[in-house]
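In what follows, structures are represented as structure tokens.
Derivation of every value follows stated rules applied to the coordinates shown; laboratory data play no part. These figures come from a predicted structure and were not determined experimentally. Cβ atoms are built from the backbone, for glycine too; each structure is taken alone.
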Structure I
Amino acid sequence: MSSMRICRLFLAAPVLVMTLMAPIVRADGPYTDSVSESALNNADPRYRRATIHPTLVHLEPGAQQKFKVVMKTTRLMAAEPAEGVTWSVNDIPGGDATVGTIDAEGLYTAPAAMPSPREINVVAHSPNSANDYLFSTVIIGAAPIEYKSIHIWSEKHGEAGSHLVKPHGIGMDKEGNILIADQDANQVHRYSREGQHLGFVNQGSGRDPGQVSEPREVQSDVEGRIFVTDSKGDRPRIQVFTHEGKFLQIFGEKGRLPGMLLRAHGMGFDRARNLFVVDVDNMRVNVYDQFGKSLRDWGKEGILPGEFNAPHGLFVDRSGDVFVTGYYGPTQKYNGYGDFVTEFAHGDPPDGAVYFHSVAGDQWGNAYLSVRNKGGYDGSIQAAGGHYYSIKKYNNNGDFICGWAYSTPEHSESEVVVDKEGKVFALFNGSGISGVETFAQE
């Protein structure tokens, strides 16, 4: 199979659900959502949200598109244009000749020459809305977006010099090295991007502080501290290390009470350096401050919008919105207090994804989902036309951008991490091997 993976573009809009709903009378009684009474208070800034329009466009070189930001309706208040909005393109204020320009009124002009990559991110900063950064995707040209493999490394299990046994989670340290949580080896590895083993973050396997027991996830914060989640043992689930690997603290007691964890999975940080952790078995998201103090928990089990059905992956975007993948779909977007915003990436049998293991994000709030077919752990998704999907990319608003797979179909997905340049580092497990494949957009 060629290392080139074709990403098919769909323009179907994501499912949008209003945060505030009037009671719906059903045969079995009235139904209302779980929004608190404070949602009815227009003075509460967390409900002053905005939307960007359009969210996804195709343009030819030199073509133009007008964008706008709208403040959403609140109780007894109509929607209105957002004020004080500033615009950038790929985070360049006003853009430039390479990626296109945008004026103060939101008029975008595509570059005269075809850019590489062809996917452009229009960014609006709306200082008066709770989600103060909004993103729209511009694709230059009619061809589908493509990701290609640019590097792959692997280790054979049990060979001399190999370290990986059954890795589960992947992250990146502050220097751009790869962090891998290996649940069967009871280790947290550090690798160079090229696959050179640089050492361990933890101090071995066990129950003492600094030791790990079946670690599943690893992430680093803006200061470079490394957070590791354990999945076994009767002790707190989250450990924190310095960038160099010195043990700092442990928190998140095992249990079901507020602030406690059973099976911590995805992790992410907001701009206030708060830590968000999705708990698969408690069916909720736990929020801690930078020192490990529990701030709040939110979420409940169910299959309705705003409820959790085996939540697995999590990432937090620049505005503090939280994306949570349900293992059976969909991916849901919340604000940082657990108020439901929208959902996308539903199961799509028989040829599409039906399991969604994890989600990672980039600096423009795009979501990268690691997906599985009805065979579960047996590999990637075979879509119509013989294309395989192991990874599906959506923009910040839930529009599908593209999908692609590992170079070897027998390599089953695990998780991905995305660097500041947009390169995707995808952890995989195969028959007797594990490794990382790196992809970049053409």
Structure II
Amino acid sequence: MDGRQPRPGSRVSRRDVLRLGVGTAGAAMLGAAGCAPNANKATGGGGGGGALVFLSTQLRPVEEAEKMRQKILADYGGKVDFLGEDAGPFHDRIEAEARAGKGTVGVIGGEHGDMATLAAQDRLMDLSDLTQQLADRGFNEDYLELAKLGGDKPLYIPWMQASYVMVARKEALDVAPAGLDTKQGVTYEQVTAWAKAIADKEKSKRFGLPLADDGLVHRFLQGFTYPSYTGGLNTTFKSADATSMWGWLKSTWAYANPQSTSYAFMQEPLQGGEVWLAWDHVARMIEALRGNPEGFVAFACPVGPKGLGYLAVLNGLAIPKTAPNPDESKKLITYLTDPKTMAVTAREVGFFPPTKSQELPTDVDEGIKAEAAALASQAGNPKALTSLLPVGLGDKSGAYNDVFRSVLESIVLKGKPVGQVLDAEAKTLQGVLDQTKAKCWKPDPESSGTCKVG
């Protein structure tokens, strides 16, 4: 899941779980969703009372799951049992029902990568007819192509999208380097200069990244800095361009608030003034922009030597082949992709419609509007270089992400030699890809077999 993680507190960190030997399938999330009462229901018969079971890797934390049940599904004309699950249990349940030849799950919601894993196992129903019925939704054509998952038939329906942006406190604009214009786009070098200027003025470091165990700094590397500096990800992992990128991050870290290692949601340190300039998922910035829209500015992520690398977080809705009532499943998907429902989704949980144009309702708050404008600027930049979330990793996603976090810890926090660290971690990265036989995904070029680390 991207963006929808629990806040720090009553959870065990991924690294602690790995040390205890639980494994990556359960490591990514042992908090609000995975250990909540709903998770217990998810491993039982599910549904109950004739309810359609909607199993999702998205909107798992308690507050967002309740918004799904109480707000987004409020006008649906049937009973729905919404169950948020971590990727490991999510895939385990679909696989168990497939092997049993009988299922209780009617609709599944997940990231593009979740769907790719299920498609490779032949677990998803052909949705060609439903895609035609929903032609008036105006889905982004690239997303419709992605929904075919490399084949010629759509296996999921685009559901919602999100990404990551930069946010600065308004007072930070007073010390922005000459020539910097957030509306026209910033470069990585300008970010460093800006962070330094803030530190010089305030006599404290106020750049911030979400390095906590449940922060998303690994996505910053995978979808933003690596593509922007190297044009790739796995295939350029230990390249000379990657060395330059890590050099940039080391120099910029000199102006980062040391508390960044404890930050999971950047909206909180932004609101408190501990941080003046930050990067994070839109869902983890929204409360700052909602609470004080005049006090912050949201803008597109930086441009690097190879372009503006950014991560497109696409989520879809699919029907497993073992669904007990496919017609009812299609009815729910039709409801969830109705423009009115997508507007409620944007308003309540900060995920945007996966459509060609972002026509939001007039009553959405200023924070949502600010993020939508930043995302539009990002995607519309002529130097934009789109990346996808990891594809085909299944329950090894946590192990894959940990490689990038480990590299950051070694190079940026501990000061170890870049080349030495990248050479060592490249072997670990290749091991994860070999285990899953994952092919390359954007921004890397397509591969005919397992993606090779370069």
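So helix-only ellipticity at 222 nm (-39500 (n - 2.57) for each DSSP H run of 4 or more, over all residues; to 500), computed for just one structure, reads -11000; which one of I, II is that? Don't jump to the answer; show the numbers that get you there.
Working: I: 0; II: -11000.
The value was obtained from structure II.
Once relative contact order in percent (Cα under 8 Å, 6 or more apart) is calculated for all of I, II, which comes out largest?
If we compare relative contact order in percent (Cα under 8 Å, 6 or more apart) over I, II, the biggest value is for II.
When Rg/Rh (Cα atoms, Kirkwood Rh), for residues 173-268 alone is compared over structures I, II, which one is greatest?
Structure II comes out on top.
Here distance in nm of label points 7 Å out along Cα→Cβ at positions 117 and 245 was calculated and came to 3.2; which of the structures I, II was it taken from? All intermediate terms of the calculation are to be shown ahead of the outcome.
Numbers: I: 3.2; II: 2.3.
Label of the source structure: I.
Comparing I, II, where is mean count of other Cβ atoms within 10 Å over residues 349-356 highest?
Once mean count of other Cβ atoms within 10 Å over residues 349-356 is tallied for I, II, the winner is II.
OK, next. Out of I, II, choose the structure whose coordinates give distance in nm of label points 7 Å out along Cα→Cβ at positions 141 and 325 equal to 2.8 when calculated.
Clearly, the read-out refers to I.
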